[in-house]
Structure formats: structure tokens, C-alpha cells
Structure 1
Amino acid sequence: MTPDDIDVWVGLDVGKSAHHAHALDHDGNTLYDKPLRQDEKAIRTMLEKLSEHGRVLLVVDQPNTIGSLPLAVARSMGIPVAYLPGAAMRRTAQLLPGAAKTDRRDAYVIAWAALKLPESLRDAGPDDETLAALKILAGHDEDLAHESTRHINRLRSLLLQTHPAFERVLKGERATRDATLALLEHYGGPMGMNRAGIEQVRQWAKDKGLRAGRIIDDMFRAIGEQTVTVPGTAMAETIIPSIARDIKTIKDRRRDIAAQVERLLDGHPLLTVLTSMPGIGVRTASNILLGIGGDAARFKSAAHLAAYAGIAPVTSQSGTSIKGERPARGGNKRLKNALWQSAFVASTKHPSSIAYYKRKREQGKHHNAAIICLARRRCDVIYSMLKNGTLYQEQTLAA
């Protein structure tokens, strides 16, 4: 789809029960400017009427949830759709006269941006049933991840308040291991474990089939470092078990979602392609597929994909006196996070990625900058893999 293929640009400011639609023709003349019910018949009637003027493009400011029905109706009619991101919409609004913030003006801003600034538009999301279902699962998993982080922070806060040495033992992934959560749920914390004694705790863990020998030793070593009992410790250890139980429940739910994703994508050729690359599991692969809309061919090159993801450096220059590069602040958030996370995992477990990361650190780059550099290099490989449908082949990442 190119601007020359379009005769009518429709901006839709979406709402829960009603939208506002504004349609412009080639010359910027208004063809339609009315509220629109969140109703299939009303949306279809509006689009049919506007189709009498030629090829229609529907652009929304929210491609998910309340914006899903208009997109589905338009697609069922063979009408192309697009999405105007919030940042682009705000910048466009500043170019137009007036400062009012109304549904009517927002719809006009969307239509005007679609007509005059087509490069500001983005893909409106997957119209494939599998990818749409995947998006719902990924969104739910994201919510659970945030909820888990909140519980973990609360657990750490209680332990830090009552027994800092014990909290230090649970740094990193240790706090969320199944064995750790089981011990905290059963004993409540350092005070409860100390009352039971190390031998009893070891026996209990063995009876439960937990591989916890080293963590138990470290926990009791930390317990021995503190001889005083901080006020509030007893109460904290009545709360800690429920927090540990909540974290475990969330972990189980996220495992179930991962299994659902795997079943949903069972046989999907691109899942097999992506997970063949070190650092990419099923969850990360699904987010990459969602980020690219399931089709890498819509990106002209790996550089285009990197720019879309927001991992390509942005050049800053003013005359001849100021030059440099800075990290991109925009990009597709889901895709950017997935590429960053996979690069981070690879930087700790994959030999050639570890070597590349170390070279970047030796060149003076901070941790995050080095990971972004690695993600950018891996993006080239991912693009080639997706475009050609080929599995990962080991190679040394160039400097």
C-alpha cells in the first residue's frame, strides 16, 4: 500500500462506547466528521459510504482492546488499516492550529497525519488468528511478570528490614527458585529456620525432593551472622509464607502460559527458526514474532528491522561542531525488549556472544550499551534467519 493507492484517509479516535471519525480526501477536504458507535453495523455503514469515493485507509490511535472491532470490520471489507502512535500524534497536533483536546480534533489529527505524513504510520498489528491469540497470551504473561516483580520486591523488603545478611543470600534468581520459595513458605524465614535447625531443614527438603543443599548451607551461614532480633521479625515471618506462595502460583501460571504458547505455535516454522538461536526461548520467540507482525518480509533490510525495534543508534549532528550517536528512545517496545533480553542471556551463556560483549566493554561501553550492540548484531542474523527460513548457524560476531 502506498499513498497513491488511497483516495480517502479516515482518522478514528477510538473510545469505549463510541468513536469519532474524520475522513479527508486527496485535497484535505472533509468527507466525514461524526461520532461513531462502537458497533459493527455503524462502522461498516460508515466505511461503505466512504468507499464510494475510492480506496479507503482506516487509521486508529489504539490498535488493541477498544480499537480491535473497527480494525476487524475494515479488514473483513478488504480495507487497509494502520496505527498512529501516541508520540507521533502529539507531534502532529503541534503542527496544526488550536490547542483543544477533543475527540473531534484528535480524529482530524489522525486523518491529517495519515494524509500528509504517511511515514508516521505503523502496522496496526496481526490480523492472523494465531498471532492475535498469541498477543493476548503475551499481554497476560506481561501482567503476571509485573505482578511477580511486585511480590518479589515486597519479599526482599521484609527480609532486608529484618535480616539483611539472609536477604543477600537470595540475590538474583535465587529468590524465585522453587526450593527457596518452598523453604520460605514452610519456615517463614531465618527465625523459623533457625528454630528448626539445619539438620531438620535439610531432612525436610530431602523429603520434599528439593535440590537445596547449597542454598540451605548459605542461608544458615547468613543466619549465624546476626545475633539480634529486629522488632517486627515475628510478624514479617507470618507474611513471608503467603508472599512466597503467591510468587510460586504466578510462576506456575507463567509456565502454563508458556505451554499454551508452545501449543499455539506448534509446527509454526518461524518458532523453530527463532528458538534455534542461543538466548531465544519460546516466550522470547513469541514476542519477536509479535513485534515483527509475523512477517519479516515487510522490512526492507536488517537495518530497517533494527530501526523499527529501536536498537539502531541515532546520529546527532549540528553543522560540523557536534557529532555523535545516542541510543534510540523509541521503537517497538515489545520487540526491543525481546531482542535485548535474548542478547543479555546470550552474553552470559553463548561463547561468541560473551566474547563480543567483552570486546565492547573493553572499548569503554557500559553494560546496557554493550548489550544493545550485541542485540543489533544478532538482529542481522535474526533477520536473515526469518527471511530465508533457515536455522541458526554458529558464527563469530564481528567487532
Structure 2
Amino acid sequence: MQGTIRVSSAKNAVLPLLIASLLGEGESVLTDVPSLADVDTTCAVLQHLGCEVARQNKDIVIRPGQSSTVEAPYEFVRRMRASFLCLGPLLARYGRARISLPGGCAIGSRPINLHLKGLEAMGARVRMEYGHVEASCRRLQGAQIYLDFPSVGATEHLMMTAALAEGQTILENAAEEPEIIDLANYLNSMGAHIKGAGTTVIKIEGVKQLRGTHYTPIPDRIEAGSYMVAAAATQSDLLIDNVIADHVKPITAKLKEMGAYVQENDSSVRVRSCEPLKAVDIKTLPYPGFPTDMQAQMMALLAITQGTSVVTETVFENRFMHVDELKRMGAQIKVESSSAVVQGVPRLYGAPVKATDLRAGAALVVAALAAQDTTEISCIHHIERGYDDIVSKLQHIGAQIGRTHSS
């Protein structure tokens, strides 16, 4: 493969931005939004909640209305965990909300207790029964909230909710991911007063009203990282365009440690790999550590790297489901509790495999691109949740990849 591949806006930024639009009076426009199944689901949730939502090419226009319902039903939330983030904005805007318990990728326990404890600290009355969470309040009050774990979802949820609370809210041990900064910038452009996003302490001064806004989300650092790893795995020379280099530093550092050439530019990253790469160890951590969302893709690369690597997963306890699929392609991987020992092999071989979740599917694409013979990946709906137009993008740089009707 050779050439330039452009990264789309970040799925993990776009979804909370869409949900945060519930808080604004008037029209909001998000530009350069990727065409993803999760984006479609989020738009459907907003429409169910009384918003007018229209896609105009790559832009999405959201016009919140006076909602006739404050409930996000199971049919939406089971498909996408981010739908649960509607709870706080609905509560802040209308004083009540009812949300089904969340679904999403089966990669391990992602409890909602941090979300609910934060809402209760702001004065919400919360009740769980029959697979639903119900919350109500008069007006939420600012509070000092310490998160037991720097959860991205809880940080986003409580930050957007606190934007309309009365008084100051302080989130301690907050997540530091770039998507948190992007959400804070979006809310501030709506009239919120948020400081400290991207650090462990975020301060939110509540306001009485937010307004609609125009905004362009950040590029997808996980999509960028996936293509960077694919370039290294296939000994390609790729320019990955629309990248914020600081956001992919953990991937850049590991690829350089392995012996790949990585050149960082203002808005792009070039990756070239010609020499045999060497084994490295990976340990996933909250940002700015190595992202758990890149663990599977990196394991696919390590599977064809000389030597023995150890991959340790500290964020989700069930995120090695791709291992058995990689082994079907000839990888030598042994899972021991929260670690996987990867013994590099000279090559992988094409085989029928199944995407078990979003990032596992991306790992199989990386493996298939590097493998000898043909690989058929089923359950690609997982991949389409997070990678915009991946087949066409890879075809454009010379990959022999296609989508069949049976996929």
C-alpha cells in the first residue's frame, strides 16, 4: 500500500457532541461528521427525544424542541452505550429523564455507578428498576465530585450536565482524553463556562441557558493509529492526513521503538516500515497512556514481529476476544490473566474470521492486509460502528479489499 489516507472526525468525540446539543436553545451544526452506524443511532435517539435532525452531506444540523418524551428506550441504548449519556442533559434541561441500562461492545464491565453518584451529588433523585434508570430534580446544584476511576464516559456525562447546574461543579480525577477537551470546547462555544478540561480537575460554572453553535470535531486518533499500525504491518509507505500528532504520541512512540520510521507533521503523520520490526511490550492505560482502543490492532502487528511481546490490558477485563481469531490466521498468542504473550511468526495466513467487537474487527483488518492469501471477515457491522468508509479508503491506497453482500 502507498499514498495518502485521510482520517475522519473522531467517533468518540462526535457522539457526545451530538448528545450535548440537547442542552442548547436553537440550532447546532456539526461539520465533517463521519458516516457511521453509531452516528446514525445517536441521531435516531435525538429524533426520538423531539429534536429535528438533518444530515447535509458531511454536516449534521440539530434543532432541539420541547421534548414530548424524556425517555431513551432499550432499542437504542442496547445498540450503543453512548446513548446513556442522554440521561444528564435531559435531567438538566427538563428536570426528569428515563434511560434503559446501556449495551455496546461486549469488552467487559463498564459500570454506570460513577455517572449516577455524580448526578446524585448534584441533587438528582435516582432510581433503578426493571432495566431502567429514572432521575428527577428541580434544578441541579453544583457539587464537588471525585471519580473513583478516570472514566471518559462519566467525565463527559457529568461535565455536560453540570453546564446547566446552579453554581460551580468540580470534577476531580477526571479523564484527560482529547475527546474531553473537544466536548468542553463545544460546550464553551454554546456559552458554558468550563476550565481545566484535559487535566485531572475540571471546573464548571453553571449557566442558565446554552445556545446552539457551529463546530468541527477533532480527527479520530484511533482511526489514525489503526492506519499507522497497518502501514507498519504491511511494510507500506503511508501518509495519514488530518491527524493531531500529539493525540497519537503513544502509538508513534511504540512504532519507533519497534524500528518503524514515523515522521510527524502539522496535520499528518507518515509511517514507513521496510526493516524487520522488533518486539515491544504494551500496557494499556488511561490517556496519555497507550489507548485500550489500539491494543487489538497493535497485537495484530506484534503477531508478525520478531521476538516475544507482552500485551497487558488494564482498562477492560474482556478485551482479548480477538486472540482466538488471530490464532486462526497462524498467530502464536497465549493469554495469561490480563496479559497476552505474543510470539512473533514470519507470516499470517488468510482464514475465515469473525469481528467480535469494533477494535477486534480493526485488528483483523490489519492482520488480513498483512496475511498471505485471502481472509474473509464476518460480522463487519462492528467495524462499521467506528471506521468511516474503510473499504474505499484502503482501496484508494492499493489494498485488495472488498465488501461482499454476505458480510
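Please treat every number below as a calculation from the coordinates, not as lab data. For clarity, every value in this text was computed on a predicted model and none was experimentally measured. Cβ atoms are built from the backbone, for glycine too; each structure is taken alone.
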Looking at structures 1, 2, which one was distance in nm of label points 7 Å out along Cα→Cβ at positions 118 and 286 calculated from, given that it came out as 3.6? 1
With Rg and Dmax of the Cα atoms in Å computed for every candidate in 1, 2, 21.3, 64 is reproduced by structure 2
Which structure, out of 1, 2, was distance in nm of label points 7 Å out along Cα→Cβ at positions 6 and 22 derived from, given a value of 1.5? 1
Value 15, calculated as relative contact order in percent (Cα under 8 Å, 6 or more apart), assigned to which of 1, 2: 2
From the coordinates of one of 1, 2, helix-only ellipticity at 222 nm (-39500 (n - 2.57) for each DSSP H run of 4 or more, over all residues; to 500) came out at -9000; that one is structure 2
Comparing structures 1, 2 by Kirkwood radius over Cα pairs in Å, for residues 86-237 alone, which one has the largest value? 1
Ranked on mean count of other Cβ atoms within 10 Å over residues 94-101, which label among 1, 2 comes first with the largest value? 2
